[in-house]
Structure I
Amino acid sequence: MRLVKQKCVACRAGSPRVTPEEVAEFRPQVPEWAITQADGIDRLERTFRLDDFASALAFANEVGALAEEEDHHPMLVVEWGRVRVVWWTHKIKGLHRNDFVMAAKTDEAFKSLSGPA
């Protein structure tokens, strides 16, 4: 099933992190996202380029609305012409399926803002 069509599931401390096999399965659906590490915690990260600050802020607000819908919240850094989005699951200090679902939903939101390629 496509990640963008999935819903986040409630995650508790002790929930399993994604396995290397799951990462290999999910990555093709979010190819522009990098797996980075901060404070020893794996995260999904992507910087989106936009035309100006107003567009960047509008996109960040769209991602925020998606995050509220799914009750899963990213780190957002808004600058003139770009938004950095970072997903990880705080409760498990790493990556969960939810993070990949939200990365796919973030990509979809960006496509709808920027129009057809």
Structure II
Amino acid sequence: MNELTQIKCEACRVGAPKATPEEIDQYMPMIPEWMIIEDSGINKLTRTYSFDDFEQALAFTNRIGAIAEEEGHHPALLTEWGKVTVTWWTHKIEGLHVNDFVMAAKSDGEYT
């Protein structure tokens, strides 16, 4: 099991430290299907998951929503026929926090 999935998200605040380059180098191999993208100057983690139909995609979206609520950390979710794109970043710091890597790993754990 990915060690990131064992971490509970910490409450984030304005001014919290962004993930360092060293942390990013440490965590990216633990979530190999994810990419870092830049959107409007903000680094974000994103991954698209594939499904056989819309019903499976929607069920996955709901599972991600449930863990987001449980952890108090929420992604952007795009649900389409046969796929779901999940994007994590920390709004309060306009970038990546360790929480985003934790939630990416937990998202992977929901993919069946």
Comparison of I, II by mean projected area of the Cα convex hull in nm² - largest value held by
I
If distance in nm of label points 7 Å out along Cα→Cβ at positions 37 and 61 is computed and equals 3.9, the structure in I, II:
I
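Compute distance in nm of label points 7 Å out along Cα→Cβ at positions 85 and 101 for each of I, II and report the one that scores greatest.
II
Every read-out reported here was derived from the displayed coordinates using simple, explicitly stated rules and does not represent laboratory data. Everything numeric in this text was worked out from a predicted model, so none of it was measured. Cβ atoms are built from the backbone, for glycine too; each structure is taken alone.
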